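Taken together, the values in this text are just the output of simple stated rules run on the coordinates, not laboratory data. These numbers were taken from a predicted model, which means no experiment stands behind them. Cβ atoms are built from the backbone, for glycine too; each structure is taken alone.
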Structure I
Amino acid sequence: MSGTAHGTVTEIWTSPMGRGPTVSHTEIEAIADAGLAGDRYARPDGSESKTSHGPDRQLTLIEQEQLDWLQATHDITLTGEASRRNLVTIGIGLNALVGKQFAIGGVTVQGMRLCQPCKPLAEELGFAFVELMLDRSGLNCRIISGGTIAVGDHVQP
């Protein structure tokens, strides 16, 4: 985790369905109070729709530094895609953004809570994801003002 004033978006991922395949993007539309265009949490229906949960699943982020830590300390490779988070960032500590508004490019988001590892993903990945990545697996956010997010955009408080 870094103490720099800003970070950078290095990857963008969506998944139209839970446990379904992920899709890589170089840019994507962030929809206020909904999620990312085409992502399962922005769907208006279904078990992963915004009506079945609070605003804290509209956008998820994970630090590349945490993925690198997992590789360096446990020799486990976890890619941004496999993490099932929407954005991979580098250069900014995400845990410090809980409860704060910040910008990703021209989009304003609110850090709602840490995105803790889940048992279904651990089962899919085949390693102790829950134990190893507790408090290291990202940030759940609400999208306050929408717009386009692109690879290379700055993440800044």
Structure II
Amino acid sequence: MAHTEEKLVNLLAAPIKNEGYELVDLEYNRHGSQQIIQLFIDNPNGIGIDDCVAVNQVVQEVMDSEDPISEAYTIEVSSPGIFRKLKTAEHYKTFTGQRINVRLQQKIQGVKNAVGKLEECTEKGIRLKLETGGSELVIPFSLITKANLEPKLKF
């Protein structure tokens, strides 16, 4: 499925950008015979329902003309949410100074799951100040399995 996701990102990122949005993430899933293409979009003004509808229309036009998937599928468009995934170096740079949650392939300094303040992003990885203990981890991108914003919620 990773190949299909990559193909869809390459096909859809530019038309979505031309509409003024960033394609933050794309997930392609099969649930039995049903195929779902989930698109997560953003722009500096935030995302509302009208934005999702506009991007859905653009994506549908591209999918109809290029026909990259021969079987029936459903397109879902939404915002990345407050716990948005961080996938690219640009994402990390944008959210420097924010609280994030990082899951690692292997432990670094005894830590495999870390929550802390994203201090810096370089071309090779990130520097994270851990919330627990206050120490810093230098984490290469190659060791990050999953990362997302982790805002503190106040109730």
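14.2 is what came out when mean count of other Cβ atoms within 10 Å over residues 67-74 was calculated for one structure; which of I, II is it?
I
Ranked on distance in nm of label points 7 Å out along Cα→Cβ at positions 35 and 83, which label among I, II comes first with the largest value? Could the numbers behind the result be given before it?
On the way: I: 1.9; II: 2.9.
Largest one: structure II.
For which of I, II does helix-only ellipticity at 222 nm (-39500 (n - 2.57) for each DSSP H run of 4 or more, over all residues; to 500), calculated from the coordinates, equal -8500?
On the way: I: -4000; II: -8500.
Value -8500 for helix-only ellipticity at 222 nm (-39500 (n - 2.57) for each DSSP H run of 4 or more, over all residues; to 500) corresponds to II out of I, II.
With relative contact order in percent (Cα under 8 Å, 6 or more apart) derived from the coordinates and found to be 18, which of I, II does the value describe? Provide the component values of the computation, followed by the final result.
Working: I: 33; II: 18.
Going through each structure in turn, the value belongs to II.
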Of structures I, II, which gives 13.4 when mean count of other Cβ atoms within 10 Å over residues 59-66 is computed from the coordinates?
II
Answer label among I, II for the case where distance in nm of label points 7 Å out along Cα→Cβ at positions 11 and 107, calculated from the coordinates, equals 4.4:
II
